[in-house]
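Multiple structures are listed underneath, in structure tokens.
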Structure I
Amino acid sequence: MEVVTSITNVEFGKMINAAANALQNNADKINKLNVFPVPDGDTGTNMTLSMASGAEYERKEEDITIGALAKATSKGLLMGARGNSGVILSQIFRGFASVVEGKTTLTARDFADALMGGAETAYKAVMKPTEGTILTVIREAAAAANQAAKEHDDVVIVAKAAFDASEKALASTPDLLPVLKEVGVVDSGGQGLVIVLEAFYAVLSGQEVGETEVDNAGLEAMIKELHNAGVQGAINPADIEYGYCTEIMVDIAQGTTYDHPFVYDEFYDHLAGLGDSLLVINDDEVVKVHVHTENPGEVINWGTHFGSLRKVKVDNMRDQQAEAAAAAQATATPVKKAKPAVDLAVITIASGQGVKDLFESAGATIVLDGVQAPSTQDLVEAVKESGAKAAIILPNDSNIFMAADQAVDVLDIPTMVVRTRTIQQGLTSLVLGYEPSGELTEISAAMTAALGDVVSGALTTSVRDTTLSGLEIHDGDAIGLLDGKITVAVKDNDIQQAAKDLLQQMLDEDSEIVTIIFGEQMDEKGAQALADAVLEINEDVEIEIHDGGQPLYPYLISVE
């Protein structure tokens with residue numbers, strides 16, 4: 001076989017578009033690897049839509065050098081990133097693009113270095129990297145490519161080494177992440193990355209890869225078919241280890257205090273030792289920092305060595321948390337809020353017209369449709385559309401957290417994410433914690449504090465056989481999720497019985513308010529029967545019933 005010593009812009013374009021096409025063709029396969037047997041597993045869809053955005057930017061880029069094409073791909077992935085898997089994929093390509101900047105072609109060594117850069121950037125993007133995920137797959141693939149490049153100058157050999165290693169790493173994910181082994185699946189995000197690397201190898205080795213441009217009609221059908229109602233675990237306010245939320249913005253290599261050249265790794269590593277929740281975003285001119293620390297002065301001082309401080313902001317989160325918790329506790333009955341003034345926008349995500357109406361009546365400015373997890377760009381455009389001077393994003397699903405965080409980095413107005421994991425948490429944070437006037441961090445803290453007042457329950461139907469946390473679940477069982485964990489399974493898809501069983505777990509003597517939101521599969525009669533069952537458990541609670549119209553989840557239940 002002829003030795004291929006370089007990747008040109010033509011091959012690179014084919015690689016990116018073939019990867020996007022391969023993800024689309026395998027989206028259903030990836031979706032079925034969802035750990036929980038619920039019908040809204042959408043990792044494959046999220047990675048497909050993210051990669052499709054990267055491929056679109058690549059095709060539209062006028063500069064045909066590989067450095068420019070890789071940067072365009074990275075930008076497209078950033079703006080189109082959906083779900084945590086899509087965000088991590090965008091970070092892999094961000095690292096890849098940074099390594100190949102300025103290059104017109106790639107040697108085997110360049111390609112291996114770019115994959116290593118992708119792995120490094122992806123790990124840095126996650127505060128607490130978890131092995132047994134897509135991170136493990138990219139690290140092992142990059143390491144294999146690096147070793148192959150030491151021995152060969154053939155890019156095909158390097159690409160095959162990366163692909164082979166990614167398959168091996170994927171097979172190991174159940175041994176690294178116990179929940180995968182318990183359920184009997186490999187990591188879904190890792191599977192998506194294997195498909196990307198397989199497409200790269202196929203293009204470079206001259207294999208037939210089919211159409212290289214993503215089928216846009218197919219993407220639209222995919223979005224309509226899959227739904228994301230956002231049922232995840234609850235957030236309970238915990239003791240704050242690092243009490244000062246510190247933000248700085250530095251004009252690199254400017255001002256009288258500048259005495260040290262900016263090197264990202266050195267800059268990041270020092271700050272990482274000072275606290276947690278660290279974000280460091282930079283371009284050639286400016287670096288932005290967000291960190292929770294006990295020593296804000298050290299963060300500020302560190303920044304001055306690299307340039308001139310443009311912005312400094314320090315908030316005492318302990319005081320904010322205490323004040324917000326006291327205010328939330330004093331509110332015994334939810335009060336409907338008027339729509340917020342344009343000064344502060346609340347952007348949230350929901351499925352079902354009734355649920356969207358509930359968010360709007362509680363004060364949300366814009367409710368994005370949750371049929372498919374919104375992209376970074378969707379969130380950015382929603383904030384801009386609001387015309388507000390500041391914004392709060394309520395994801396209502398942990399799978400949207402990373403895209404929301406990236407939107408905050410892209411936006412040029414102050415924006416914060418209140419990390420709501422369920423629809424119920426999102427509504428409670430608005431009703432109990434939101435005030436349309438006040439300082440952004442204070443409002444965000446109050447909304448976050450309110451999350452501890454609600455227990456979230458959801459009912460749906462299992463889409464496969466599995467065993468989870470000792471609970472035997474069959475395809476077609478009615479299942480109940482308590483704060484994101486499956487705790488109930490009832491045969492014959494008996495949703496009413498499963499809901500009653502779940503309520504037994506949710507209610508206690510301190511429960512005051514139960515809210516039942518019935519979906520498009522149910523009616524008010526069934527919801528009223530469920531309300532009667534609630535009163536049999538605790539006759540003193542107040543009950544609210546709403547027609548949410550949400551797909552996939554016949555009941556969403558909250559207990560406060």
Structure II
Amino acid sequence: MSHPHPELSAPADLAPGGLRVIPLGGLGEIGRNMTVFEHEGRLLIVDCGVLFPEDHHPGVDLILPDFAPIRDRLDQVEALVLTHGHEDHIGAAPYLLREREDIPLVGSELTLALLGSKLREHRLRETVHHVVKEGDTISFGPFDLEFVAVNHSIPDALAVAIRTGAGMVLHTGDFKMDQLPLDGRITDLRAFARLGEEGVDLFLTDSTNAEVPGFTTSERSIGPVLDRVFHTSEQRIIVACFASHVHRVQQVLDAAVAHGRKVGYVGRSMVRNMAIARELGYLTVPPDVLVDAKELADLPPERQVLVSTGSQGEPLSALSRIAQRNHNFVHIEEGDTVILASSLIPGNENAVYRVINGLARWGANVVHKGNANVHVSGHASAGELLYCYNIVKPRNVLPVHGEIRHMRANAELARLTGIPSDNVVMAEDGIVVDLVDGEARVAGKVDCGYVFVDGASVGDITESDLKDRRILGEEGFVSVIVVVDSVSGKVAGGPEIHARGNTLDDAVFEEIKQPIVDAVNAAVAEGVDDSYQLQQTVRRVVGRWVSGRHRARPMIIPIVIEA
């Protein structure tokens with residue numbers, strides 16, 4: 001099994017006739033999925049998603065893949081293929097299309113409809129797009145594509161087989177093997193087997209659930225659980241789930257009808273996505289069940305169901321605002337039932353438990369995956385992955401979509417089915433893999449990091465900025481203003497010291513004021529006359545004192561003014 005190496009250099013030119021795979025996101029994290037394929041000087045991109053920030057990304061709204069490795073080659077991009085409509089696969093597409101607006105888009109009907117609404121939000125014109133479905137084939141330059149139905153936690157998901165002169169790649173996208181899906185659309189193992197018979201030279205497989213033994217539970221199993229919760233709830237029910245989980249919302253609508261309740265959507269993305277799904281026929285809304293969420297308040301609590309965004313504890317989501325009792329028209333009451341019908345994305349645990357505690361504080365009964373079977377995964381567990389390896393019998397495997405531990409577990413499954421260790425390639429974001437003469441090997445590394453979106457700012461926030469924000473958030477800051485005489489250079493006023501965002505009172509700084517004056521005067525006497533160097537002198541004196549005396553490490557902002 002080949003492993004990524006931290007000392008890898010930039011890859012050499014691709015061998016004639018070879019296929020290059022450049023993962024720019026999704027290998028080493030849950031989200032930000034984006035893979036670039038290069039063949040005969042042309043590029044094909046599969047997926048372009050976002051990663052949602054965690055607690056250590058203060059002020060960040062979204063995290064994008066780094067387009068830098070292909071930025072000067074965007075004119076060589078034949079198409080952007082989207083495997084399904086989740087944010088971690090389509091959310092960064094508008095940012096890519098800002099850089100080249102006419103990249104052809106390829107995806108299923110629902111996927112492109114969800115992306116279309118995002119493009120309108122970004123004020124981007126609808127570029128040329130190709131709606132495809134399972135069984136369809138389409139070619140872009142040297143890439144011949146065939147699409148295969150896969151089952152996932154959103155309708156209309158597709159795997160894609162990419163035929164090139166260097167061989168065939170099969171990319172599963174996100175998938176599972178639910179044998180009794182609500183829409184009757186199963187993962188097409190017959191197509192997987194047929195492609196395997198033809199010869200899959202490189203198999204890119206979803207790793208998210210590779211550590212989970214057995215088979216993923218069917219989505220259908222949630223129906224009876226929802227029915228029991230609805231049956232025992234005597235007041236309002238609030239269900240929080242992903243805004244794209246059409247099948248989950250379908251089951252909530254069906255349960256509401258069975259128990260004589262009306263349903264309202266809360267959250268802009270929920271309202272938008274469910275309208276699209278209904279319009280395209282992916283969501284069946286029974287007559288007279290759906291009402292405007294504001295009108296639900298006119299009904300008795302036992303007839304109300306709200307379907308909300310915010311299952312991951314996002315600070316500005318509808319559910320978070322409900323938990324804090326600052327939502328403009330939904331107010332939690334004693335005896336309400338809240339169902340968190342989604343998984344816990346790694347890194348979001350604290351945010352979700354904050355929301356659960358906030359809801360419980362107001363007397364809500366919170367039902368979640370930890371105490372009821374109200375969520376099943378959208379990803380194949382180890383048993384399903386073994387099944388796929390045995391059916392496809394690929395020559396080479398590249399685990400994708402997951403954290404390092406997930407991809408390593410996936411790689412081990414591939415090895416157990418008889419794929420030689422040398423043909424199971426472990427890569428991370430930026431690690432380039434070449435398929436040449438039927439062999440997949442690590443070829444080098446390109447620089448690619450996180451690109452942070454903060455409001456309207458894209459890519460202006462650095463890791464250093466985030467470190468400063470974390471310090472500010474955890475330790476606060478101390479400002480120190482010193483006035484020096486422009487002629488003598490000696491301290492003529494101050495220091496004036498103020499602390500914010502921590503437990504330090506301004507009065508505690510009295511004892512450090514004279515050492516600051518002495519240090520500045522000593523520096524001037526040694527010939528230091530640059531204000532920046534004097535500021536650094538002040539920072540060192542205050543930093544050492546506040547760390548040693550108060551065990552604190554606030555951000556220190558020194559200001560030296562000449563007068």
Structure III
Amino acid sequence: MEPEIIKRDDGKIEIPETFYNGGTVNVIYRPSPEPVDPMKLTLDGLGFYPELNQRSYIEDGLLVDQDVPIKMRDGITLYADLIRPKDQLNDLPCIISWCFYGKRPGDSPKNWQIFGVPPGTASKMTKFEGPDPEYWCNQGYAVLNVDTRGAGNSEGNLVIWGEQDGRDGYDTIEWVAEQPWSNGRVTIFGNSGLCMCQWWIGAEQPPHLTCLGAWEGTSDLYREFICEGGIPAPGFNNFVMSDARGPGYIEDYVQMIKEHPLIDAYWESKIPQVEKIKVPVYCTAGWSHLHLRGSLNAFRKIRSPKKWLRVHRDFEWPDTYSWWNLEDLKRFYDRYMKDIHNGWEMTPKVRIEVIDAYDYDFQVNRPETSFPIKRTEYKKLYLDASNGSLNDEPIAVEASASYDGNTGETCFDITFTEDVELTGYMKLHAWVAAPDHDDADIFLTVLKLDEEGEWIPTNVLGEPHPGAWGKIRVSHRELDEDLSSDFQPVMAHRRELKLAPGEIVPIDVEFYPHSRIWHAGQQLRLRFAGRYIREGWFEPFSWETDNVGETVVYTGGQYDSYLQVPVIPPKYQTKGGYVYR
């Protein structure tokens with residue numbers, strides 16, 4: 001039975017949908033826009049959908065079966081490009097590339113290249129953020145580039161990162177396993193948006209899903225993508241959605257955050273049940289980008305005994321297409337997709353890069369046994385508003401510091417007398433007020449300064465990165481006790497707690513995890529502001545803030561404001577001063 005479609009005066013529709021959590025919500029969809037001029041796409045490769053053209057041809061030694069139909073359990077047909085080595089057409093493991101971005105960006109008249117990656121590094125057969133068929137097919141794999149439901153020529157309405165991806169991905173994997181060319185082993189690979197889809201598919205546990213290459217993917221759409229800290233962020237999300245096209249309607253999750261500003265059954269449906277993933281998983285995360293929290297939380301929750309994590313400083317695209325990481329991923333896939341005993345199990349369960357300054361890393365791929373690191377020592381640095389300092393001991397005397405909520409900032413500094421590594425989860429516990437309003441948005445940053453107090457950024461794609469970050473809308477300060485831990489407070493987002501006039505309230509804010517070394521004499525700065533402070537970045541990050549007048553931070557006495565940091569002691573240290581980290 002087809003669901004009732006509710007037509008709205010604004011041209012959008014609502015479809016009642018029931019989710020795995022049992023809740024039913026009217027989900028808002030917008031009409032698919034007219035085809036866009038390929039030369040005006042916001043990113044090369046994102047949103048190019050050529051006309052249906054079912055054919056087979058050979059290019060660069062590969063057999064391409066174009067626009068292969070794949071039937072879903074509800075009768076909907078998806079279309080995919082199947083690429084295989086022409087001299088090995090059977091007994092092939094298959095890598096699926098799954099997302100709504102468009103399966104054939106290389107056909108666009110716009111020059112196909114990946115931002116931050118030298119032209120020609122990946123072939124024109126590569127789906128945006130997906131595996132390069134020219135590499136993988138020459139390693140004895142098949143690649144299936146899919147236009148997901150409602151994208152391009154695939155039938156149905158386009159659902160953005162959710163349970164429908166899980167069901168359709170399940171059906172596609174089992175379809176692959178039945179094909180005469182398949183060896184019955186199927187995986188999914190992709191970073192960013194493609195990784196986000198993997199969490200739902202893996203949670204469905206398709207019988208022939210063999211492993212996952214999940215490289216940097218948000219795993220809680222509300223808390224990490226559209227409403228981080230409770231502050232709506234339509235700018236980047238509209239940017240992501242702007243080029244989506246298809247034959248039906250497109251889920252409008254940007255409108256959903258306007259009409260469903262708190263977590264309900266809909267937003268719960270956007271949190272994949274990653275704990276159900278049981279196959280081997282190779283995860284990555286980048287210390288400098290928005291998928292960081294989601295990747296690390298997913299890695300921690302996945303119950304597979306065979307899971308590996310690598311965390312790096314670089315941006316996701318250069319990291320994905322570098323030869324050294326491709327070869328690393330090939331070892332993982334060869335082990336589980338081809339059953340080659342190649343020593344992969346000797347790979348450290350966790351590898352991290354410890355950032356130093358600019359493009360320089362203090363350590364690269366340092367092996368660890370877990371994340372968070374077991375030897376972490378959590379230390380509280382107490383805020384003192386009387387002099388803008390961070391201190392090892394609680395502050396006895398009460399003080400306050402204020403800043404204009406829209407244009408100002410206030411900072412708290414500490415100078416380290418010895419080298420200090422901070423790796424893991426930071427949190428802020430602080431007392432705040434907004435004397436002129438019933439709410440406040442607070443953007444937090446932890447920065448590294450040199451001995452003279454000058455900022456030492458890290459570089460990402462040649463641009464300075466703001467530093468470790470956290471955000472909160474003060475009315476969203478209530479914590480989810482089931483999800484929170486001492487090192488990671490997680491906001492519930494179930495109700496608003498507006499401020500009464502003159503009310504001073506405690507807040508607990510998680511920072512996205514971080515890994516950095518401070519050398520003796522260098523300073524750590526905690527910065528409060530009512531806006532995101534960053535320049536020169538290509539992604540249009542923006543938030544709909546709600547600040548009026550001043551925001552005040554209270555410290556000392558009954559106001560036990562502190563920044564908790566994850567100090568990592570050396571693995572080995574001699575009495576003579578030798579340190580091995």
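Given that helix-only ellipticity at 222 nm (-39500 (n - 2.57) for each DSSP H run of 4 or more, over all residues; to 500), derived from a single structure, equals -9000, which label among I, II, III identifies that structure?
II
Using mean count of other Cβ atoms within 10 Å over residues 101-108, single out the structure from I, II, III with the greatest value.
Numbers: I: 16.9; II: 20.8; III: 23.6.
Between I, II, III, the highest calculated value is found for III.
Starting from the value 13.8: which structure in I, II, III was mean count of other Cβ atoms within 10 Å over residues 133-140 calculated from?
Working: I: 25.8; II: 13.8; III: 20.4.
So the calculation was done on II.
Read-outs throughout are calculated quantities, based only on the coordinates presented, and are distinct from any laboratory measurement. Since the structure is predicted, the reported quantities are computational estimates derived from the model, not experimental observations. Cβ atoms are built from the backbone, for glycine too; each structure is taken alone.
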